[in-house]
Structure 1
Amino acid sequence: MRIKWFGHSAFEIESGDTRILIDPFISNNPVCSTAVEEFEPDVICVTHGHADHLGDAMEIADRSGALLIANHELSVFFSRQGLESNGMNIGGTVNLDDIRIRMVDAKHSSDIDFTEEVTSGGSACGFIIETGKGRSIYHAGDTGLFIDMRDVIGEIYRPDIALLPIGDRYTMGPEDAAIAASWLRPEKVLPMHYNTFPVIEQDPQIFAELVKRSSPGTEVVMLEVGGIYEE
């Protein structure tokens, strides 16, 4: 399994022969140097409708033929653009060969904010991706701290790897993200959604120190943009 970070909340997860791209904010991402044309995913997961998360999903899907996975409202929007999309909702799952993608809650807004008129984007979400190798990755999306991270995601789904926002202002900051890590108790946690713009500048080392105290069994993996975690 291979996880590559493209800055902000954009990740590509490779498991076996399947490539899953999450929140592909690429062309307008000031910290990402990868060209949109380089992406050839099989699946694109979108956590919510904001431009810095939906990003280049439609262009990449149109060119590559990737399946889009999102909440029902975004799926309807994608279908109206002539794209293949699977809609789902909180608690639902989509099975793709030996990979299961589960949609979980996130506390955030989700309106589609890049069209001429802001329209409903349904509910924001996170995803738990369960691979055929028995490993699971939780992408929290944009979210504040909420108790289901402990009582549902941590206790029931028990992700091995968590991708958590730490930028503050629009999501959890380092302190709340460290609490989330202590509730989730993953083996690894990768911070995301920080240092893309001045308003979400953070020192990830502060987050790492907080996690060391709140969840000593969790290793913080701080990737550079373009960096890869592999196992």
Structure 2
Amino acid sequence: MTKILLIEDDINLGTTLMGALEMMDYEVRHVFNGDNIIKELAGFQPELILLDVNLNTKLDGFDIGKLIRKKYETPIIFTTSRDESEDFKNGFSIANIDYVRKPYRVMEIEMRIRNILSKKASYEDNRKNIFQFGNFSFFPTEQSIKYEGSKFHLNNYETAVLDLLCRNKGTFICKREIIELVWNTDQHKLKEGALNNILSNLRKYLKPSATIELECRIHLGVKLAIR
């Protein structure tokens, strides 16, 4: 069950919203201020924070949001009746947030929650598909490698080969197997030259690091090795 932390000092509005969200099968904890927000987050571990901006406390919602961002990336939806440009700039200076203007309908809150949680899930899925080796970051979905501020774009086959080597890092993979998996063919000799060209290109991308090597051995195959 998705957990939502609701920070709202209006007891009537907070109670109504909490009840509506619980009817949607969310687990909701309602607090009235952000005085102990870091402790609250550590204990409850919500997937989403609904945060009123106009709190009758020393810290307003924006201050609390910035405090949260020092330690947590939890998505935040600000709820506010403010409409000044500076308020919007202040709010959107905080990463991974959304805005809902008061008065709002519960349906709008529900749609905003679903939208931001969907983005969070997509982001986490992409994070799982990132490979780190040495000072390199390989992003298969973007078909790119990053190294100390430099970014190299790969073609489809370069991406597929490097993805296979990363998933089997430190282990030799037979060239025949690479060809079968990447080109979906058993015509190994026809694709061996193409594979060798790709390995040559990948070595150029990895050349800046002395600790990363594409090691090739007869009868064993290719290995992504980290010294």
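The numbers here are math on the coordinates, done by the rules we state, and not lab data. No experiment lies behind these values; they were computed from the predicted model shown. Cβ atoms are built from the backbone, for glycine too; each structure is taken alone.
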Quick one: relative contact order in percent (Cα under 8 Å, 6 or more apart) came out at 17 when computed from one of 1, 2, so which one is it? 1
For -14000 (helix-only ellipticity at 222 nm (-39500 (n - 2.57) for each DSSP H run of 4 or more, over all residues; to 500), calculated) the corresponding structure among 1, 2: 2
Highest-scoring structure on FRET efficiency 1/(1 + (r/R0)^6) of positions 54 and 158 (r between Cβ atoms, R0 = 25 Å, to 0.05) (candidates 1, 2) is 1
Volume of the Cα convex hull per residue in Å³ - structure with the largest value, from 1, 2: 2
